[in-house]
Structure I
């Protein structure tokens, strides 16, 4: 795999909540334009890592760089500007029940830009079409299936054309078929838009088929961050234990990706 520059870097990040130390010197580079999947057992701090990258949490020690700039030293206004580069899809989706799908997706454009409404409409329809959601603009979240709500949430996350999109357990609550459909949409959207993706997921080994890099969090650290094929063959004891407990077999990542390429 060709070398790419890191768009996000975590350097020696430590974080405790009371007496519980969750992150104990995390080092992680997120490669620009690639998909980094963060895995690990429940309670190891995967979501805490994403919240640090977003600037929602500040580390007790260490640095977090976005495009070479340390966000841990930024004031609130500067950090808000940086966050314009980020899109987020959390597991709860967080669509507003009182708004229809059009207004949910349009909300970031209306709050953060001064675009005329006809341009807002063009962008919203473009992103909904990318998520196979044509014709749902007037529906409300409660009228959509769980999978459609996830796709609407992703349309909203992409509406500002962010450089980095964060996904925290994006297929929670979906069955295997719907989860696979969502992952295929993720792949297609990234291929079209070229954003960097950071995904926290429990869906190993299926999620590996989307990954350019897999980062394992255990013992408060990132124990390895490797391409999926190398990850599955790693001699690192933490990685071996994770593979034995969750995976079982080697998967053909390239074959899966070819199957997901747009026609």
Structure II
């Protein structure tokens, strides 16, 4: 049966980034044999609300922007765990240099994506089980958030066949098909950019149609004047880009709080 693509694979623009300033406060621990960034909320009583964070192609192990975003979510009253499914091999290691978005000679972006997708397909379910075993109890509620490469793992966690998350969100997604939306069974927050090569307007509209037809609970947040990556890799010296990044993160927090 045909399953049309709605969000395409990450492209060359995913190699671009504006580093965000700040000192991450979380720590790395092995969870399910995978290195994991863990950010704690202000009070231990808030650790029954857990966010599973699925990174974009920049990963989490050396990506300050992602770590700071996890820290922000934690500061709002959640225990946040971010999986390093790239195993120390995020895409930025294959750029020629920090200021050049072209890749190193011989780097095959498609092979790189396929390799890490194959690992994540088997590692993510085991990692989720390990998170529940190490950090959960019968009262714990889970949310899932993902950016670009991480979006399908959010949708898997929200699917009819999964009992992982009670709510989810993604920003500027990749690797999504129509079935991800028809199978979505729990509240979904979509944080989107006007200009997005992976999730253009026709795909966004089709996702809305599918969610509406399935009578799903969802909210689409759309910002004009920004492009794919705005919620994680935008220029914080640009007042509008900072605003959209902060509104995206704040909207996700409010959505999670509502349904957890």
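Every number in this text was worked out from the coordinates using simple rules, so none of it is lab data. Model, not experiment: these values are computed from the prediction. Cβ atoms are built from the backbone, for glycine too; each structure is taken alone.
A value of 11.9 was derived for mean count of other Cβ atoms within 10 Å over residues 14-21; which structure in I, II was it taken from?
Numbers: I: 11.9; II: 17.0.
Working through the options, I get structure I.
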Test item: FRET efficiency 1/(1 + (r/R0)^6) of positions 182 and 238 (r between Cβ atoms, R0 = 41 Å, to 0.05) calculated as 0.90, pick one of I, II: I
Among I, II, which structure scores highest (criterion: distance in nm of label points 7 Å out along Cα→Cβ at positions 166 and 222): II
